[in-house]
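*Asks:* In what follows, structures are represented as C-alpha cells.
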Structure I
Amino acid sequence: MTPEELRTLTIFNKVENSPGINQRKLASELGISLGLTNTYFQRVLKKGWVRAKKVKTRRWLYFLTPQGALEKSRLSLSYMHRTLESFRELKSKGDEILNILSEKGVSGVHICGDKDLTDILSFCFTGFRIKLLSVIPEKDLITKIEKNKQPYLPELKKGHLIMLASLGNQEIISQLLIKQGFIKNKHWVLFS
C-alpha cells in the first residue's frame, strides 16, 4: 500500500467517523501540511468518493459516497493483505531464528523490543522446545535510560539468552546490553 493510499484510507475513516472534521485537524492527524491535505481532499471529492455539504460559512460536512465505500473496502483489504503478509514474513524469520537457537541448545529466551514485534515473535515459540521466559518492553528500557535510571534486565541462567527485537532503538539497547556485560551471540542475539 502506497503512502497516498494509506492517507486516502485515513481520510475515508475520518470522514466516516467525524463528518464535521475540518481539514486543519485532519492535516494534524495525518501529519502532513494543510495544503497537501487539501490536495488529497480535492482528489477524493473529484473522484466522487466523498461528498461535501456546506452547512455554514467555512463549515462543511463530509460524507462517504457508495463509490467511496467501495474504494475504502478495496484499500482496507489491501492494507489487511499487506499486514498479514508482513506478519507471515516476521513469523517465518522468528521460526528460523528459534530453530537455530534450539539446535545450539538454547532452552529459554527473553524477548526485548518493540511491542508489535515482540507480540508476533511470541507466537513463534509454539512447536519449539525453547520457552518464552519474558517480554521486556523496549519502551520501558528507553524511558529508564532517558531518566538515567538502571533498567531491569533479567539474570540469565545456563541455556537462556535475550533476543533483541527492536525496530528503532536497536543501537541504544545493544549498547545497554554490552554495558551490562552481556556478550552478543552468547548472552543476546539480534532479531533481524
Structure II
Amino acid sequence: MTPQRAPVRLDDVRTADQPAIASERLSLRPLRRSDMGLIELYAGDRRVASNTASIPHPMPPGATDAFVTRVMAGQGDDTVWAMDASASGMAELVGVISLKRMDRAQSEIGYWVAPVVWNTGLASEAVAALLAANPGGARQIFGSIFQDNPASARVLTNAGFDYIGDAETFCVARGAVVQTWTYIRQMQ
C-alpha cells in the first residue's frame, strides 16, 4: 500500500522568489483564492478586458479560478501580484500587475486596474513600486499598450519608459487585431 500525501492547499503555494512590495497606498502581494471574486468582477468588465490582450469577454465560467490556480501554483513564465489597497481604506484588490520573463535579462510588464480607481494614480504607483523593486533583476522591461488607451501609455512614460515602435496583437475580448505602442525601460 502506497502512503498518501496530504493534499497541498493552493493558499500555501507561493513561488519562493515572489516578494510583497509596498508603496504609499498599495501592497503588491501574491494572489490568493479570496481574490477571485474581485478579479472576476473587475476583469469581467468589458472596459478592462478590452484593454488587455488575454482577458476574454464575457468571462467564461471557471476562467478566473483557472488563472488564480495557475498563478498560485507557480506555473507559467509570469509572476503576478494583486494590487491590494486595503491599508488605504480601499478594496483588497484594485488591480493586477505582472512581470513576464522574456529571457535572462528582459521582462514584460502588464497590468490592469479596476474602473472604480481609474485616474487615481494607482496604476502609476504600482508600476513605479514594481520597477523600484525589480524582483527579477531585469536589465530591460518592455510594455505594450493598445493605441486607443493613452492613459496606460502615460503610466509607462511617467515611469521612465521610452517609446520604441508600433506593433499589433490579438485582443481576445475584441476578437480582433489591435494596434499597439511598444515601450522599453532600461534598468540600472
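*Asks:* For which of I, II does P(r) over Cα pairs in 5 Å bins from 0, in percent, for residues 95-166 alone, calculated from the coordinates, equal 3, 17, 26, 23, 16, 8, 4, 1?
*Replies:* Working: I: 3, 17, 26, 23, 16, 8, 4, 1; II: 3, 15, 29, 27, 16, 8, 1, 0.
Structure I accounts for this read-out.
*Asks:* With FRET efficiency 1/(1 + (r/R0)^6) of positions 23 and 103 (r between Cβ atoms, R0 = 30 Å, to 0.05) as the yardstick, tell me which of I, II scores highest.
*Replies:* Once FRET efficiency 1/(1 + (r/R0)^6) of positions 23 and 103 (r between Cβ atoms, R0 = 30 Å, to 0.05) is tallied for I, II, the winner is II.
*Asks:* Out of I, II, choose the structure whose coordinates give mean projected area of the Cα convex hull in nm², for residues 87-134 alone equal to 3.8 when calculated.
*Replies:* Clearly, the read-out refers to II.
*Asks:* Continuing with this model, one more query. Using relative contact order in percent (Cα under 8 Å, 6 or more apart) for the comparison, can you identify which of I, II gives the largest number? Let's see the in-between values first.
*Replies:* Values: I: 16; II: 21.
Structure II comes out on top.
*Asks:* Suppose helix-only ellipticity at 222 nm (-39500 (n - 2.57) for each DSSP H run of 4 or more, over all residues; to 500) works out to -6500; of I, II, which structure was it derived from?
*Replies:* Values: I: -17000; II: -6500.
Traced to structure II.
*Asks:* If P(r) over Cα pairs in 10 Å bins from 0, in percent computes to 8, 27, 20, 17, 17, 9, 1, 0, which of I, II did it come from? Walk me through the numbers before you get to the answer.
*Replies:* Numbers: I: 8, 27, 20, 17, 17, 9, 1, 0; II: 9, 36, 39, 12, 3, 1, 0.
Attributed to the structure labelled I.
*Asks:* Of structures I, II, which gives 13.6 when Kirkwood radius over Cα pairs in Å, for residues 63-110 alone is computed from the coordinates?
*Replies:* Working: I: 13.6; II: 12.0.
Going label by label, the one that fits is I.
Read-outs: derived from the displayed coordinates by stated rules, not from any lab. Source: prediction; values computed, not measured. Cβ atoms are built from the backbone, for glycine too; each structure is taken alone.
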